[in-house]
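Values in this text are rule-based calculations from the coordinates and carry no lab data. Only a predicted model underlies this, so the values are computations on that prediction, with no experimental measurement involved. Cβ atoms are built from the backbone, for glycine too; each structure is taken alone.
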Structure P
Amino acid sequence: MFYACVLPSQPRKPALLFTAFEPSGDDHASAVIAELKRRDPTHPIYAWGGPKMHRAGATVIERTGDDAVMGMPGAAKIIEHYRINKRIEAWLRENAQSDTPVVAHIPVDSPAANGPICDITKAAGKKVIHLVAPQVWAWGRWRIHKLRRRTDMLLCMLPFEIEFFKQRNVPALFVGHFLFDHPLDTQAIDMRAATFGDGHPRIAMMPGSRPDELNRHFPILLEAFLQLRQKFPGAVGVVAATNDEVANRLRRAGDASVHGWPESLRIVTADTDAVIRWCDIALVKSGTVTLQVAKQLKPMVIFYKKSNPLLFLIARTVLTTRYFALPNLLANRRIIPELIPHYGGPGPIVALAERLIRDPLERDAQIAGMQEVINSFGETSASKAAADAIEELTR
């Protein structure tokens, strides 16, 4: 009698799929991936994502986020995402037969891009755990119904979001903001900032990173800096560029401007924390970077330039918040001047910056408000709390 020898099969290891389509999503996802890999280096994690997710340990199926757009995408971008969705769908079918089948999809921000993918993964029987809650509290609240259908858990970064979503029967958990996961190495930062130049006031400028933002924001910031130099002859400035490509674009725009590139202005690449540490005041485009400035309690003026007032008037019919800048949203009052949207020239930015430079009481009031905002996040570690929630939901 012959007996067949049956070798034990390798156990199938449940995997995770992250999808991120912007540099900020790459940042947030990479922090959570790194924490999950620290706990279990063999944990299979796949991604449609960026370089930081790859360095954190994810197997990146396709690179994304290099050409992110703000607002309504054009036809080419819509077609591109339609094709990405089809490739994800096909990949999931193939992955289901592998030794590392995906059990959960973690979409990171970018609700317009990630929404259809959530439909695909839910239809395939995967759990959907949103990292960064879509801002349905700010506009388009009718989207809550789709979100509820697409969601097993929302991992929220802003404290006030929890009550909003729970009142609408969307499971939500506050994990904190990744900006506050680690204390700043102020000694190392000070050494770098010491090379940025000396003068008074020290003016930091943060125009954004997307090409459309740079085109709208940098010319007005450059003119604002020149006008502030007339009022404060000792003023020096630093423009924070997110990468070399952005720095080159800014340099070309400054060289081509009417007055050319000012001698008292320099560009610093990929070191925003040091630029903030160095400055006396920051002129900042609205976005997550405003919390980065608030973390260091630096006075700032927040703005976001738009070119078409009519489009904003239409958009205002679906917007439900009194404030747009994140620090003001979190404080639920106007602690920082915000010009959002801003249609004019540099005049209003210069006037607000001049008041902050000249009036210590105004600066102190703003700093006190920022401290309240920072305190609202408590002692959370977003990467650890998010990893805990993902492990619990996929155990």
Structure Q
Amino acid sequence: MAYTEVTSKSWFQRIGESFGGILGGFVLIALATWLLWWNEGRTFKTAGAIGEAELVTEDVSDVSRIDPALEGKVIHAIARAETKDILRDPVFGVEVQAINLAKDVEYYQWEEHSHSETRKKLGGGEETVTTYTYEKEWTSRPVDSNSFKDPAYRGLNTTLAQLDGKTIWASNVTFGAYKLPDFLVHSIGGSEAMTLTSVDVASVAGVLTAPREYATSPDMLIHVSGSTVYIGANPGSPTVGDVRVSFSYTPEADVSIVAQVIRDTFEKFTASNGYTFSRLDMGKVGMTRMFEGARSDNTIMAWILRVVGIILVVVGIGMIFKPLSVIADVIPLLGTIVGAGTGVVAFLLGLAWSLVVIAIAWVRFRPIVAGCLIAAAVVLVYLSYAKGKKASA
């Protein structure tokens, strides 16, 4: 059953909030401007580090022994990431020889969902109708039902156990005769679901927080199937408070790396601009493809941050213009028209400001490219002018 809440704001309250948001708009624009500027510098310097690393990287075909001649050099190599470490979860007693052991925890809980509709009222006021609905779902953390809006659902959530999801990493992972450092080990992917045969029931029973009244023994609440340990009476019919724990692991695998050799391990290559570079790809990947992948990742990240920066600038300018539409909301239709108009203006100004910041950043970080673009623009303007003058003659 849905629960509805109605809130209202007067025209004067809305005007006060909109004028208060102007400062927030300027702050948002400043932060977005910094992000756009920083991103162009990051992109340029990262590209420089990638290019510099590529120039000095040597392709090494055999890393089965420590080669003193490779000391300090940046190498590309392919080998198997292996470990003899036995990883163990202390609560469930699950063990595996692997690169990592991951535990994912889910709770069956009541979840609160809300949907709001805002209506403008004649005179500039505003009324918001919020509808709350409740459903039982598997969640990644316990939900505090005491804060639910509907009193009928408050306090309904319980949990049979309070557990944290966690990933345990092997501390000794070899790459031929070398040892992989943590920053490369943590880049190894390819996790697989575990097949569990049993768990430490006594240990699991020790973490139960609320044994059910119908359970004569904690054993009745612990069920093992595939990669999952189910804590509850009936896995086929979940009850609020049940917990589901899934285990996965990352097995040994062939990996390709680009990194700087330091004695019997590796570290990131530090370029002349201060930026660092290293890379690990799954499988047998050639050096050229690895550097192409690094450049592609850098470009994708650059565009993601550009889009985020532009959106933030547009939102910030929209916050500055917000009082105009609120004042016009004395007549709701007029306020809607003004709001649409200021939205378009905010978008155009935000896009223009962002492009200007990016252009100035290019002049700062890529002066040659920027100079060529400016020169090309001047030539185009001159040719257009000359053509127009000739046509007039």
Structure R
Amino acid sequence: MEITRDNQYEYEYEEKYSVINKLKSEGEKLDRDIEKNSNGIKVISIGERSGRKLVEVCYQDGTWALFYSSMKGTSGKIQGAWYPIGGFLMPDGWFIKDRGVLDWYNSVVFKNTSEYLTQYMKNMEQEKSNRIGSIKMTDFALRHFDPEFGGTKILNLEPKDFEQYLNTFKELYYNKPEERMIDEETVRVDILDGYAPFCKLLVMKNITDAKTGTLPINTANYQYLRSGYSSRREGEFAVFSRWFELPVPAPKAKYTITILYDKAQLDKEAKSDYDKKLARGDIDSIGLEPPAPFDADWGVVAILGQMTSKEEPMKPITMLRNYMDISMGGSGIKSPTPPTKPDAPEESERMNEYKKSLMSYKEEMKEINDKYQKSVKFWNENATVK
């Protein structure tokens, strides 16, 4: 994203000193409420000029400011640190500043902004290295566009249209982070880590007709609660579950949360399905073709309509199933294995290594148990909607 108000920072040479004095005054004004303005920094846009990075910020009191990053740390500046400038002298485009920039014009908020921007840009680089690439629908996810499907249904869009929205919102998340929120309470787009490294969740403000897939159980709807055994797809064990069969449509979801698997996991699961069909002899007259590699970086495996932008706990049985082998319909996640206690002296190196491994095992198990108990509590109080 480029600096959104670039031309508003351009001045003639005779305006230089008044611009610097204005910058100093703005720093003094911001310092009248240091905590409020230091904690309310909002990055408006990012760009560069003359090969130097620029960031435009806005503070809680409505003040706008322009910062640049010192590439080499010359003239007493810190390399990579961010410094406020008044703008650019035209026609040459020189950055408007003087020696006062070295101590951020004695402004605590300007100095705090410099530290904030250093971390902000570091986080941006981390996001860039972890960013999601191209997204496509999997055949498994097409069930969400079937009117007869029992889970979240999308009936006002074709799968390709929804796929296009996913890629558009994903780019918005990375390229315009200032637009991730509609307001302080409403998310437009977010990306969350899933239950495993190969899983991500793309959160979008609902642009479909999807209804919420979960409702709290209460005295008014308890009579519509049903239960039974079912499997999500061929090759998976049927498990016991419960759901609502409401006499009226469920409320429209505020968000769609799309569960994505990376290409490696999708290819691994496709190969497992192929091997199972071969073993069962499920071969038609044409023959069974090996699965083609998935042709995108990430694939949609599920879509959830929700009233909140945070991930709801997966069901306890789903958590357990994920630890099953892929050939059994699971995800093949390896469960923690307790270390074997060595037959060695208490203070020996082997015993110390065992104690470290045991501590790591206990921490992993505690994290799993905590998630499981959170899941049990949530699904004791809520049920899916069909």
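Annotations for the structure displayed:
- Looking across P, Q, R, the calculation of semi-axes √(5λ) of the Cα gyration tensor in Å, for residues 176-303 alone that yields 33, 25, 12 traces back to R.
- Here distance in nm of label points 7 Å out along Cα→Cβ at positions 88 and 112 was derived from just one of the structures P, Q, R, and that gives 3.0; the source is R.
- Test item: Rg and Dmax of the Cα atoms in Å calculated as 30.0, 103, pick one of P, Q, R: Q
- Test item: Rg/Rh (Cα atoms, Kirkwood Rh), for residues 280-367 alone calculated as 1.18, pick one of P, Q, R: R
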